[in-house]
1. So helix-only ellipticity at 222 nm (-39500 (n - 2.57) for each DSSP H run of 4 or more, over all residues; to 500), computed for just one structure, reads -21000; which one of 1, 2 is that?
2. Name the one structure among 1, 2 that Rg/Rh (Cα atoms, Kirkwood Rh) of 0.95 was derived from.
3. Taking 1.1 as the value of distance in nm of label points 7 Å out along Cα→Cβ at positions 156 and 196 derived from one of the structures shown (1, 2), identify that structure.
4. For structures 1, 2, calculate mean count of other Cβ atoms within 10 Å over residues 12-19 and state which one comes out highest.
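Read-outs throughout are calculated quantities, based only on the coordinates presented, and are distinct from any laboratory measurement. All values derive from a computational prediction rather than experimental measurement. Cβ atoms are built from the backbone, for glycine too; each structure is taken alone.
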Structure 1
Amino acid sequence: MEKTDNRIDDVIRVCLERHVIDGLFNDKFIGPDLEYYSGGRCHSRVLGMLVQSIQNMGYITDIERRVKFAKPYRPSEKKRNQEGFRPDITVVDKHDDSIVGIIEYETIDATEALFDKKIEYFEHAIPANSTLQFIIFFPTLTTLQSSPEAWIEKNRQKYAKPLAEKLQELSKKYPKIEIYFLILDEKGLSSKMIKGGDIKYENTENIWKPRT
């Protein structure tokens, strides 16, 4: 299958909208039974949409494939060095021997520390994978009116700006990599494409009211 020239965030938006139209996804996060407080269900459903979107563009995907680091790295909470990590989705070439994309989705219960750790992982992975072309970082940053579980943060929009700034700093170090910063929330799907430290374009689409 030949890769398309469509923008990645546009293809993802179309896939999410299709699931909304089919009643499989909604602004209550996530399924028709409103089971969004279960992080595992939320994670698996959105990952399925992402895999479908990327494959629709002609790419080949793998799940939790190990991505090596340029040098051993020890996160602050770990006792041992890590030689690499396993992103949610990796995008590989047609020979299945080179990684061209890394995709990380974070659901509603991801912490600030986890966000920062994933960006550190990207920074350690980029120099070790010369074939890498793009990274997609996709957190859910909801602003909940009510939360039946005390451990779920209500206001997560506060992370949007600092995360974008950190991704821009990362992009300055590795200007050839395209970084897609996507946010899922009650307003819909927001996207920024960052390259060379600059935001090349940004957009917000209300996927909860799909285009007709």
Structure 2
Amino acid sequence: MNTVKLSTVALERDTIVRTAIRLLDEVGLEKLTLRRLATELGVQAPALYWHFRNKQELLDEMAEAISVQEPLRPLGEGESWEEWLAEWCRGQRRAFKSHRDTARLAAGTHPGTATLQTVETILESLQRAGFPRTDAMWGLGTLASFLGGFVLEEQSDQERGTSDPALFEEALESLAPYPNVRAVMAETKGPQTDASFEHGIALILSGMRARLEAQPDGR
């Protein structure tokens, strides 16, 4: 536990968020309470309400802080929008895998200014590439849903210990009655791998490209 007491000094909002993320890594989302966070900071729980109206607002800001670890860069002149979006998805996966329970943390959070600016930049860039605004938003939403679900499964495997190679081999043996499932699992080493992530992103981007080319002025 942090022994530095902050009860006699101004408690900074970003200090609370950083400490909350550290506690998230240590104890997990279910055990992350405002009372526990206040104890870690050396203050009474009501002091946190000077900065956050409720726990959900804190969770929103934690998710935002993790997401901006891998910020979106501007789309370069003449650059492929597909590779640009794929690069951003890879960065978001890295960011959310760098902390515990982040997929569950992010689910249902309200976007902050950094997230909204990211969405605005992506929508503006995709419209310049020829997408109707709605198609751009739906394409981005599909990417985000895939990303969140993929990381959730990765983190769930880690929590259950099923990412352990020995347990994976045991699981393969239990699939003997299902030869096709067993064969593909043996080939791919499981559903949550770098290769399967890249395949999923490529499928979504290919679908977006097909819809773009179906537009009257498709590029």
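1. The correct label is 2.
2. 1
3. Answer by label: 2.
4. Largest calculated value belongs to 1.
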